[in-house]
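The numbers here are math on the coordinates, done by the rules we state, and not lab data. Bear in mind the structure is a predicted one, so any value in this text is a computation, not a measurement. Cβ atoms are built from the backbone, for glycine too; each structure is taken alone.
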Structure P
Amino acid sequence: MGLLDFLKDKGKDLFGGGGNEADDIKKEVERALGSNVQNLTVHFNDGKVSLMGTAKSHAAKEKAALIAGNVKGVASVDDDGLKVQSDQPAPAKATTYYTIQSGDSLSKIAKEHYGDPNAYNKIFEANREVIEDPDKIYPGQQIRIPAA
C-alpha cells in the first residue's frame, strides 16, 4: 500500500498532549486488531506515522493503516514496514479507499459503489475496526471499500 494521506485535523482524538503519540497509536491498533498484528512498532513525527511489524493478512495491514490514519493529528501513514505473513496470497483486486464526505451514509456509499444501498453492511463489516457504529461516520474519515 505504501503511503496514505489523511486529514490531519479530523479523526479520533487519542493524544492527551503527553508526547507519546506513537504509543497511543500503537495501543489503538493493537486494541482494535489484537493478534492480527504482531511485533508492531509505531513511529510518529510531525503528523507522519510509520508502521512496522507483521500483519496476519492484507486486510489486517490495511485496517492497521486506517486505524493509525483516522486519528486527529495524523496527516499520513507509511505502512511499507508492516509486512504480511508470507503464507497469505495477494488480493485478487486492489482495495479501494474512500474518504467520507459531508452528507454521506454507508447506504449512500454502498449505492455508489455496488448499486445497492442495502449492501452497506458489507462496507461496515470490512471496516468494523475503524467504524464502531454504522450510523457514526464523519467527514474526512477514510474507509476500505471491498470488491463487489
Structure Q
Amino acid sequence: MSEYKTEVVWSRDGAAFTDNRYSRGHRWRFDGGIEVPASSSPALIPLPLSIAAAVDPEEAFVVSLSSCHMLWFLSIAAKRGFVVDSYRDQAVGVMAKDSSGKLSMTKVTLRPEAGFAGEKWPTEDDLVAMHHEAHEECFIAHSVKTDVRCEPILSTV
C-alpha cells in the first residue's frame, strides 16, 4: 500500500465571505515540495473570484489521467524495445450532467502522440496495443467512474 499526501491552503484575506464574493484562489502543496497555484474554474465561478492562470480541479483531474497513462505507456514501450523520443497528449475532459443529473466529468479523451527514434518503430497495431495496455494498467483510470477514452495519434516524426 502507498500513501500520497497533499495539502490545500486557502485564506479569506479579509473578504466578507458570507456574500459569496471571496477569492477561490488557493495553493496545492505536494510532498516533494512543489506548490501549485490553484483556483476554481472560471467556467464555474466568474473572474475575478477565480484565477484564470491557476490550475483548477477539473484540469488536474484530466491531466492526472493523461500523466498516468503516459507513464505506463513509456514503461511498456521500453519493455518492448521501442525508443520513445517524445510524447504529447492534448487530453480533453467533458463536464456534463451524469445519469443522476449532477455535474461531473462524464468523459475524458486522451489523444497521445508519441515520437520514436532508433531502428525499431512500432506498427499501428503495436501502438494501439501499447496504449490499450497502458489504459488497463493506469491506476487513476481504474479509480474513477468517468468514461476514459484513448485516441492515440500515430506520429510521422
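Hey, percent of Cα pairs over 18 Å apart, for residues 90-137 alone derived from one of P, Q reads 26; which structure?
Structure P accounts for this read-out.
Computing Cα Rg over 2.2 N^0.38 Å for each of P, Q, which one ends up highest?
On the way: P: 1.01; Q: 1.26.
Evaluating Cα Rg over 2.2 N^0.38 Å on every structure, the highest lands on Q.
If relative contact order in percent (Cα under 8 Å, 6 or more apart) computes to 26, which of P, Q did it come from?
Source structure for this number: P.
Looking at structures P, Q, which one was distance in nm of label points 7 Å out along Cα→Cβ at positions 42 and 82 calculated from, given that it came out as 3.7?
Q
Taking mean count of other Cβ atoms within 10 Å over residues 2-9 for each of P, Q, which is largest?
Biggest value here belongs to P.
Please compute distance in nm of label points 7 Å out along Cα→Cβ at positions 66 and 98 for structures P, Q and give me the label with the greatest value.
Q
Give the label, chosen from P, Q, of the structure having the highest value of distance in nm of label points 7 Å out along Cα→Cβ at positions 10 and 50.
With respect to distance in nm of label points 7 Å out along Cα→Cβ at positions 10 and 50, the highest-scoring structure among P, Q is P.
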